[in-house]
Each structure stands twice: as structure tokens, then as C-alpha cells.
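What follows is a group of structures, each given as C-alpha cells.
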Structure 1
């Protein structure tokens, strides 16, 4: 609600506080959202390594969006060493869960490889 200003004013710091409470209890969606907040620096300091930490927790639970986001982090080398094989692994897991953006990125990665 605080992220989107639904019923309350938008307050990224307050949103981060509540996402953290839920994330620490193992809620994958909250872990993924917290990763986004750290990646963007909304309500918390911008910190790619911390974003990766939360994305990984959610991704390991099968959260397709977190798997996709983690793939992007590996593809771009943000918060982790750049690793296209690791990026492809996470994109594949996300694509297997129905994420169209992950399928697009996999196709682009395959299309850019020499034949």
C-alpha cells in the first residue's frame, strides 16, 4: 500500500520497513519487492549486492520475477560478477514459470552467440 499510495501517501521508507518484516519471515514476494527497493534505492540506500541477496532468497523459492531480476543482475554484473551462463540459468528458470521477459532475454542471448 505504501509503495503504490493506496489508501496512504506513497512512502518508500515505510514500504521497505513492512517488506523487510515479511521478507524476514520468508515471504518470497516481499523478498523480491525488497530487492527492487534496494536496486532502485527507494526507501533504502541503493545497494546492488543487497538487491541480489533478496532476489536470491525469493528466486530459490521459485519466484519467477526474482529469478528474472537475478538473471538481469548476472547479465549486467550488478552486485555479482558478470556471468552470462548464470544469467541464462536464472532466465530459464523464470521462463519455465511463464515469464515472457525471461524468454525474450534467452532468445536475445542465443541470437547474439556465434554460430
Structure 2
């Protein structure tokens, strides 16, 4: 039996990652990424220290149910971010970069309303 991968156009699955880059759509991306099915924005924010509620408008516009934050170090004040998303009934998961990439791929392929904020 032959198996064929079926992937929706614009799914933006993550091919690989390391401490300095995330490989998406055939390119190594070294700047912060906002990734969602149908959306790929590189350098949407300068770095994780700028991750404050005011900077999250592009994320909230996508109306996600789940936000994955993948980075080598956590944001300065995760409680503020957790509260912001909880008020909107959006799950926020803060995890290591590799775990966020793997989790995003699974959830995106399940057609879930997911956004990954990745900081290589």
C-alpha cells in the first residue's frame, strides 16, 4: 500500500528547527516567526523582550483557540500574557522551541485554530 502525504496549501508546516533557526517553506528563518495555517510572518516583533500585550494584535486578529510560544527562554512576565489570553478564552502554552514546533505541526494538521510564536 502506498501512502501519500496530503497537505493543505498554505499549511506552513515546520520542517526542522535548531537553536538559531526554524525551517519553514523551504527556508531557514532566523528571526521571530508568527506561524498559523495560512499565515507566515517573519520579524513580526524584534525579539521576545518586546512580547507585551500591545504587540499581540496580529495574533488576536487570527482568532486562535491555542497559542504556542516557543523560545529558549520564557518571556519577561508570562502572567500578564496568560491573563490576556485567558480573558479571551485562548489557551497559551509556553514551551521549548522544539516542542512548540512539533506541537504546532500536529495541531495545524488537525485543523485546529493554532498560532505559533517562535523565537529561534
Structure 3
């Protein structure tokens, strides 16, 4: 797994490539934590190049949500593959995260007045 951090229009984007599982989830969770500690309220997680995510990955996303929600923040997912999207719907987590097809669509929603 590879995690890259960048900003698009002042919104942090966490770009993940590979698989998020029990072995790689701690690194994923740590990257999300660093972004949140930097003061970001709204975070975009680009999963376009994630081929697999198990429950530990979903747990990392939930943990991040619990940290930003008290201050009005959101975790927004981009590019979920069919398996990830299906799991989000089955577990009703799709109601917790903003879900977008592209980073640009997420940024537009988060930065428009």
C-alpha cells in the first residue's frame, strides 16, 4: 500500500494505492490522523486505486470520522470500486461518508458556498 498526501483547493486529499487490510491499516490510519491533527475539518480519501479493503480499513475511516465530526468535519470518499461501495451500502456506512466519483467533484462540493 502507498499513501500520498496532497491538497486541492486547500482541501487535503489522502490518495491510497494498493490494498488496505490488517497489515496496512495502521499506516492508513496514521496518515488520516496526521491530516486531522494538522487542523483539517474536511478530508478527501481517494480510493480510486485501492483494489481491496477489509474491515480494518473501514474501521480506520470510522475512527477518522469520529475525530472530525465534533468540529463539523467530514470524511469524503472518492472512486470506490464496486466491492467497497457494496460493503459501504450493506453496512449503511454510505450514509456516514460523502461519496463522490472524482476528487474534483468532492472539492467542488466542499468549497462551494
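A value of -12000 was computed for helix-only ellipticity at 222 nm (-39500 (n - 2.57) for each DSSP H run of 4 or more, over all residues; to 500); which of 1, 2, 3 is the source structure? Computed on structure 3.
When relative contact order in percent (Cα under 8 Å, 6 or more apart) is computed for each of 1, 2, 3, which one produces 15? This figure was derived from 1.
When Rg and Dmax of the Cα atoms in Å is computed for each of 1, 2, 3, the one that comes out at 14.8, 54 is 1.
Read-outs: derived from the displayed coordinates by stated rules, not from any lab. Just so it is clear, the model here is predicted, and its values are computed rather than measured.
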